[in-house]
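Visitor: Each structure below appears as structure tokens.
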Structure 1
Amino acid sequence: MLIVFEGIDGSGKTTLSNRVARELRRAGLRVRHVREDGKLASPVSEGLRRFTRNPLHLALTPMAELLLYSARETQLLEEVTRPALAEYEVVIADRFLYTAEVLARWGRGLPEHEVRPILDACSRGLQPDRVFLIDVDPAIARARRRISKLLTPPQGTPSRKGLAGVGLQSRLRAGYRALAAESPRRWCLIENSDVPLDALVALLVQEVLRLKNGESSASPPVRSRPVAPIRSLTEARVRFLARLDGWMKQEPQLAAWFLAGLEGPDIAERRRLLAGPCPELIAHGLSGLTDAEAWSLRGQLEEAAPVQVLGSLKDLAADTPEAWELRERWETRKHEAVADSLDGLDSERAWKMRERLYFSAAEHVVSSLARLGGERAWEERWRWLSDMGGEPALGLERVARIACRAIRGVDDAQAWDWRERAFEAAPDAVLRTLQGLDSERAWEMRERHVARAPRAVLGTLDGLDVPRAWALRESFGVQCEEALDSFVGMEGATAWKLRTALADTWPAATVKNLGPLATTSRGQALIERLLENHPQDFALLRQAARAASDTTQERRDASA
């Protein structure tokens, strides 16, 4: 019997499939998991997986990608899955050929008549006895992935698939749900948002045991209750906090993550409760905050989570007396994190600290030079590159990625020379260096590569209010949420036209995009309309909760 778990990245399918395999073994069944603990049992398939993930292969076309994904799954089927079906009572797969189909059709836009024959040839008639679609709001899935990366920083390069942006996960989710609707007797949709993990594992184990005993009826999917409309920002904040309170018991890391960047007494109370069990996540969520409560928490958490506390010294919090005192306390103990916290700072105090840190954290010191032009910054960059072996070292991926962090937002001739030398080794990192640049060379590079890496390219448009930037944002229609992230708080007819056009596709990003406009009558009217139309969207609730806090503070300031 073949059991397949499918779903978007961060849905929880890997965790659930492994737990179910263990529970079935405890029940006395012979079980083979062909991707135990997230690693494919076929070395060939694992190698193909690493290849397709590598952002070095930026130019990989949708059809070539489909063939590689199909090859990965076919090799696993022939080498491991089919033999296991002859030997074991239950074979479990974390992903199947459905992954290739959903990515090709819904993710990349290939037509069904081109995709299906390829996958049918690969499967050679083999179909799962049951497919569990682990379904989750993409915002929650994304949070779980980011939590994992924060607590256990990944080694190696970022995923190539991530270059497509947040919109890809939403399209993939829609694709999985469409396949499930086509074959309801084979697929079982399981929502993994507010249901305890142990309850989900028990439900899935019972369903497998029913199938094993010849009972064909699928257990009913776990679904959320209908959601009532929301009529005001205050009501949205109340509902957001109620959802958080549920997670504080069931999934405290998720609750801690979603507190990031929020302010107010109700938020501070929950931060204090989660500071003990989740110190790294609470510290990370203080990024940029400068109120007294934030500084008090930094002091409380710095011994338990010094890297995340230092990492929170961004934006308004970066160049304050409290920030410098914190850096100086940790300078000899956490060299790299202290150096990272100097990102973009151009004061004499920052330069003196870089000099002291250079020999213990050179890579992090040079990475902190983002957005800094001028002779002093280039002397430091060339000093580091000389230590790495000179200009030829820019052809090495690790060196190229560090160099790209060092020249982000720099538009002089030396920076462009480094970009050209680094592109072959780290093309995605080079694209990210274009942040805020408005030169002809920057636009040519963006326009040449935006189709392959829209997230990386759109992320460089932050704050650019020029016709070329608006044309690029508009060219993606509703495909990319990142277009909204690049013009936060901008007024004007073009900004409002695009904001309104994308609002119902990306309601949460639209509210975030309002920035200070969220306190205006036009901004509030838009938020209230979105809340009424999308009451089930948790990310929207969170952004509305932030807007409610901003509005309350503005009223207090006005009455003072």
Structure 2
Amino acid sequence: MKDLTGGKAVVEALRAEDVDCVFGLIGSATMEVFDALYDANDVRFVGVRDERTGTHMADGYARVSGKAGVILAGQNGPGATNLATGLAQAAAAYSPVVSIAGALSSAHIYRDAFQEVDQQALFKPVTKKTWTVTQTARVPEMIREGFRTALSPRQGPVQINVPRDILSDSASFGDFGEPKSYRNMSAPLGDADLVSAAAQLLASAHRPLIIVGGGIKQTRGYREALALAEALGAPIATSPGHGDALPCDHPLYAGQVGPRGNVVASRLAREADVILALGTRLGFNTTFYSYDNINREARIIQVEIEPTAIGRFFPVDIGIWGDARKVARQITSDLGGLKRNAAAEGWTTQFKLDRKGLLEERDRSTDADAGAPIQPDTLFRALRRVLPRNSIVTMDAGTLCLQATDKLNYFETPALLTPLDFGLVGFSFACGLGAKAAAPERPVVSLMGDGGFGMTSSELSTAVSCGLNTVTIVMNNHCWGAEKAYQRDFFGERYIGADVLNPPYDKLAELYGARGFRVERPDQIDAVVTSALECGKPAVVDIQMDPNALYSFRRDSFKHRAGK
């Protein structure tokens, strides 16, 4: 037994969880924790400029490392409230973020004290669970419970509030334990009879399609998913935002389906007679909850680790509760003794021809000349040429970035981190810094619009001071592009609040000590992006996009405005 302050107990509990990186912003409410981190040489502290962006960093770290990402808000009240947006994003993405915030001293609760806010109530809607520690002696217990909850399927963020007096008081602590002693280390197999029925249904299909999602991506189950596709001889697509769940150069890879996907994969989903939804909810971004994006007559097999997700949006013929990676292996094994429908071969052959045509069309240059305004597809084509195979790409919300989701190449999982489920502008740059902290050996490229980068550009300070050498590509069209497109197409060009006055972001980067680059012509992109990747510093590439290259993505939301 040894006596420790609550602040030191927090750090010892984090070390017991094998935490090697903490993102945070110092504040007086948690000074005891930060003082203990000073002595923890095995834990890297990344000091951020805003708690929201720090949470995005922890989110990116979690998605790339497969571990929980940790964010420490030093101040109760406003320091804690700043976490809420980042935690809501992590919750929508099922990302295991452990958020720790200082809280009001216990004696001051309900007295309208300085910086008082009900943090327990605040975080409840945007986390899997929220705790407020009530005794110093229980600090390790609450930290353990937080990690266990965040990392249990389906994963997600948690919030731990620690009052000032709990951190400053002392208690006696014994062994902090190892995670394996109190955490489930297994995942369920699928029911054998249901797996057998799924294999038979897939083998009999004329037009089989596999759609994989986060359940394959998070478990790094691409080998099992591809082995299943090969055994079945069927195309395999992904849900939007998970185009990196599989290597994109596999001959059966179809890309992302649905309104945010590509025309070939989306057509497969509308025409398939049997669909295996492998670790995907078939949710909003995949289907818009509409049979416009999935064949109404298709027989659906759904495999999910979260039982309440099965059949939630579309009725299923076979619902299998289990780990997507393991169930894929089970179905592949059962397919071994079954004869596949000969008609499926023609379906797959036609898919391969269609996919080849799509890729050739994407790589066909349509730029009039080197001085033409830079179009989104011009940039995406250049990035396909110059980005290394092991690159990680992070994206922001907004239509310029959303157009890129299916148009870049992803070879090594994880390679695509997006805010699609929450649609958060201002996510990509900070997320990329967290991804780089988790995988310093991999190039990290963050795509952002000019508006989103303006929200978060202060984190250039974090990038430079912590040596997080990412490349941020600012697709600068000097406006809030999605909204301006809607004002153009549905509101008679009555523009208000749409145009943005930006500084030269390349110069801003230089002022922070990063490298800045500017691109004004299509023929500059390859060389400039390559230089940014090789410069050895955090880099910002300010690309002047065609301001008229606006796209109304959610046209369905404005049907009532058509013709006005």
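None of the figures in this text is laboratory data; all of them are computed from the coordinates on show. Every value quoted in this text rests on a predicted model; they were computed, and no experiment measured them. Cβ atoms are built from the backbone, for glycine too; each structure is taken alone.
Visitor: Using helix-only ellipticity at 222 nm (-39500 (n - 2.57) for each DSSP H run of 4 or more, over all residues; to 500) as the calculated read-out, with -10500 as its value, let me know the right label among 1, 2.
Guide: Among 1, 2, the structure yielding -10500 for helix-only ellipticity at 222 nm (-39500 (n - 2.57) for each DSSP H run of 4 or more, over all residues; to 500) is 2.
Visitor: Out of 1, 2, which one gives 0.60 for FRET efficiency 1/(1 + (r/R0)^6) of positions 291 and 395 (r between Cβ atoms, R0 = 30 Å, to 0.05) as computed from the coordinates?
Guide: Derived from 2, not from the others.
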